[in-house]
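Asks: Take a look at the structures below.
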Structure 1
Amino acid sequence: MNEKQLINFKQLRCFHAVAQEGSFTQAARSLSVGQPSITTHVRALENHFGVELFCRHGHSVELTDLGRWLLEITKRIFTLEKEAAELLLAASGLKIGHLKIGVIGPFQVTQMIVAFNQRYPDVELSVSIGNSQEILESLLDFSADVAVLAQFEDDPRFFSVPYSRNRVIVVVSSTHPWSSRGDIQLQELDGQRMVFREQGSATRRAFEKALALAKVNVRKVLEIESREAVRELVANGVGIGIALEDEFVPHKRLHPLQIADAEVYIHPHVVCLLERRNAPLIQAFLTVVKDLLQAR
């Protein structure tokens, strides 16, 4: 290998930080170094190979096409570096480390986090919330290590562990004519005004599948990316909503209804990239999940 082919990892790390943070200033903060040092290293990397990795517009920067391709590689490089450190730390009982968990909501993951924290109290945990599609993408771009999804379809890129089953229910306002009832038939929803989460919601997908099988057509009056917003809109009578039974929080302005003539469920799974299932922290989390399942 000639000198031209060699990459200075300090320069590569600086490029990665700028690409991830979106600015030289934020990259300098994340690496705890001066901004001139970051600028020098990135310039040196570009000059060494005679390429342009960033388009510079005053104080803002934007990745070139080549820069975006390189970022996909550096994500894998620095994820592997992290896993190498975790492997060595695992020999001392996972005394330190950082596990990033992507979830569709706090309810599914709370028990797992408590159990993991009890076993590995010195490991830092961070949790990000999104819909199922967003969380899967976070696994693919290495911004999350493990995910807890409301529903999961087999995909050879991922390793998954089924965790539980959660019923989908209908929610109406306390002033709705159905608020004195305990359940409804799916056919009763035909033509009804409904408020939904965004398209990536696994709960919505399961519910719409049940509607399609029953040949029921509802009126989708509003779509919004927030569980809390859906609850508030339903409470104010804008439309009928849906929720997971385990996640429904009783409220005087809301009334839950079972679906009497259809079993509408989602099946939460714990998921990680197949190639990363043996990474020490991920493996430790999966072991905790397995122990929780066995204890049921």
Structure 2
Amino acid sequence: MVSLPLDSKKLTENTSINLLKQIICEQILTPLSPEPIPTAYVCQGQGTTPILLVHGFDSSLLEFRRLLPLLAKHQTTWTLDLLGFGFTQRMTDLLFSPEQIKTHLYYFWKTLIAEPVILVGASMGGATVIDFSLTYPEAVKKLILIDSAGLTNPPMIGKFMFPPLDYLATAFLSNPRVRQQISRAAYYNKKLANLDAQLCAALHLQCPNWSQALIAFTKSGGYGSFKQQLAQLDQETLIIWGENDQILGTKDAKLFNQLLTNSQLKWVPNCGHVPHLEQPKITQKLIRELI
């Protein structure tokens, strides 16, 4: 089991509480370190062609608390905390960059799943699964992008954050008011940015080395644009996008659909940047239709 912050006891929604209780910690051996990486994950359900859910930036597997139980009624459904994020241990001898994240994700897949998956990425997780699919196409049967990053290069200033600016940046990001503003911006229905949502989005901040890992990831440059490589992806791809996304807007949804030759775009009405949280039943239905 994963050692969880004390604030986890303040959660009130059943979906949050139930998913938190099911988190398992697996020791994943990778080429990144001589020691295995304690990796947080949840697996529910039974069925052919497993689904693997990948969360976004500065988030955790709790991001899928409303979607995972719906999918698990029909399919084996996995979700994990990426290297440097969530409740996966941030070991001090590790680097935290897209390349390391991809390697860790591959060895998680190889160790616990080891068969082609329907790979689902939300926001930054979309860029993660694109990167993964380009490198390990044999591991991915179908691809699903939810309000995905991956078409824009990050600001160059992130590579030049030095003390004390780097720690000031993470201090700013950890401010409850700032996180609440971000949460409200992610939802079309602002009532969903409630206290439970705030807690789910911030529990992992209390894990050891959260600030150091986030700084290291930012300095690595993060995920850039995959525009030139998208034509290499031949897996059937579903693009799910909230009609009212105020974080990434809606232009990238259409561009992904143009650049991915074997793709379809489905809009989610009355929804912001997080369809899997705001409209989980519609999102589940769209994913089931692809399967």
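What follows is calculated from the coordinates using simple rules that are stated; it is not laboratory data. Given the structure is predicted, the values throughout are model-derived calculations rather than measurements. Cβ atoms are built from the backbone, for glycine too; each structure is taken alone.
Asks: Quick check for you: by Cα Rg over 2.2 N^0.38 Å, for residues 24-135 alone, which of 1, 2 is greatest?
Replies: On the way: 1: 1.41; 2: 0.98.
Largest value of Cα Rg over 2.2 N^0.38 Å, for residues 24-135 alone: 1.
Asks: Another question, then. If log10 I(q)/I(0) by the Debye sum over Cα atoms at q = 0.15 Å⁻¹, for residues 128-239 alone computes to -0.77, which of 1, 2 did it come from?
Replies: On the way: 1: -0.77; 2: -0.91.
It must be structure 1, since only it matches.
Asks: Given structures 1, 2, which gives the highest value for volume of the Cα convex hull per residue in Å³? Show your work: numbers first, answer last.
Replies: Numbers: 1: 185; 2: 118.
Top value of volume of the Cα convex hull per residue in Å³ goes to structure 1.
Asks: Can I ask one more? If Rg and Dmax of the Cα atoms in Å, for residues 104-151 alone computes to 10.2, 30, which of 1, 2 did it come from?
Replies: On the way: 1: 11.2, 30; 2: 10.2, 30.
Computing Rg and Dmax of the Cα atoms in Å, for residues 104-151 alone on every structure in 1, 2 gives 10.2, 30 only for 2.
Asks: In terms of distance in nm of label points 7 Å out along Cα→Cβ at positions 8 and 112, which of structures 1, 2 is highest?
Replies: Numbers: 1: 4.2; 2: 1.4.
Checked 1, 2; max of distance in nm of label points 7 Å out along Cα→Cβ at positions 8 and 112 sits with 1.
Asks: Here's a follow-up. Comparing 1, 2, where is distance in nm of label points 7 Å out along Cα→Cβ at positions 16 and 40 highest? Provide the component values of the computation, followed by the final result.
Replies: Working: 1: 2.2; 2: 1.4.
Comparing 1, 2, the top value of distance in nm of label points 7 Å out along Cα→Cβ at positions 16 and 40 belongs to 1.
Asks: Now for a different question. As an exercise: helix-only ellipticity at 222 nm (-39500 (n - 2.57) for each DSSP H run of 4 or more, over all residues; to 500), calculated from one structure in 1, 2, equals -13000. Which structure is it? Display every interim value, and only then the final one.
Replies: Working: 1: -13000; 2: -10000.
That value comes from structure 1.
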